[in-house]
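Each structure below is given as structure tokens.
Derivation of every value follows stated rules applied to the coordinates shown; laboratory data play no part. This one's a predicted model, so the numbers in the text were calculated from it and none came from an experiment. Cβ atoms are built from the backbone, for glycine too; each structure is taken alone.
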Structure I
Amino acid sequence: MAIFSDWIERNFSPSPKTKEEVDQALKVLKDVRKLRQRPAHSVSVDEFDLDYIKEQRELMKRIFQAVRIIRLMLSSMPGAASFEEPDWYQNAKIWTL
């Protein structure tokens with residue numbers, strides 16, 4: 001994440017509002033990494049809780065928005081000019097529970 005953040009700072013000069021959005025997107029990705037670290041390094045008993053479904057849904061919405069912001073930023077690069085994104089992605093028509 002640090003290398004990606006540095007690369008973004010070197011290659012993009014966003015407006016203050018866009019920079020804030022990009023910073024927030026990177027924070028979401030860092031948060032996901034933190035959330036995954038604890039369970040990945042511990043052994044626990046299987047547990048079922050409906051709150052996990054709500055938390056997962058909210059996390060997925062945040063991740064989708066973060067990836068969307070980063071993708072929009074990357075689409076401004078010269079090599080991406082010929083890429084055509086699908087309508088469902090451009091319009092953010094993603095199904096969530």
Structure II
Amino acid sequence: MQEFNLEDLRTRALSLLLNPELISDSMLSWAYTESLEFCAGRKAPIYALYDFALMRLKRLLKMPFSDEDALIYENARKAIERAPLIEAPAQRFVRTRDFGL
């Protein structure tokens with residue numbers, strides 16, 4: 001199963017955005033971190049994470065945002081918000097006894 005990672009985001013950003021020379025490591029890292037923070041605690045679809053991160057990167061770089069970009073961003077945001085929550089493993093209560101030795 002594919003995972004959301006910074007290297008794949010870099011590859012996609014360099015191939016999809018019109019001005020790849022503007023993309024810096026710090027901007028990529030920022031968009032990546034924002035995506036992870038936005039979906040914290042949710043099992044979000046991978047495509048939504050990449051779409052969300054790429055649109056955030058476009059905003060950070062102050063690139064023009066088309067109607068199509070706005071729709072992609074909105075759909076990614078909704079997909080992440082509808083994603084199921086990741087449940088923490090149930091904690092078990094273990095009773096202990098004091099044995100006097």
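The value 10.8 for Kirkwood radius over Cα pairs in Å, for residues 37-84 alone was derived from one model only; which of I, II is it?
Source structure: II.
Between structures I, II, where is mean count of other Cβ atoms within 10 Å over residues 45-52 highest?
For this comparison of mean count of other Cβ atoms within 10 Å over residues 45-52, the top structure is II.
If mean count of other Cβ atoms within 10 Å over residues 21-28 is computed to be 17.0, which of I, II is the source?
I
Using Kirkwood radius over Cα pairs in Å, single out the structure from I, II with the greatest value.
If we compare Kirkwood radius over Cα pairs in Å over I, II, the biggest value is for I.
I have 36 for relative contact order in percent (Cα under 8 Å, 6 or more apart), calculated from one of the structures I, II. Which structure is it?
I
Can you tell which of I, II yields -22000 when helix-only ellipticity at 222 nm (-39500 (n - 2.57) for each DSSP H run of 4 or more, over all residues; to 500) is derived from it? Could you put the intermediate results ahead of the total?
Values: I: -22000; II: -18000.
The structure behind it is I.
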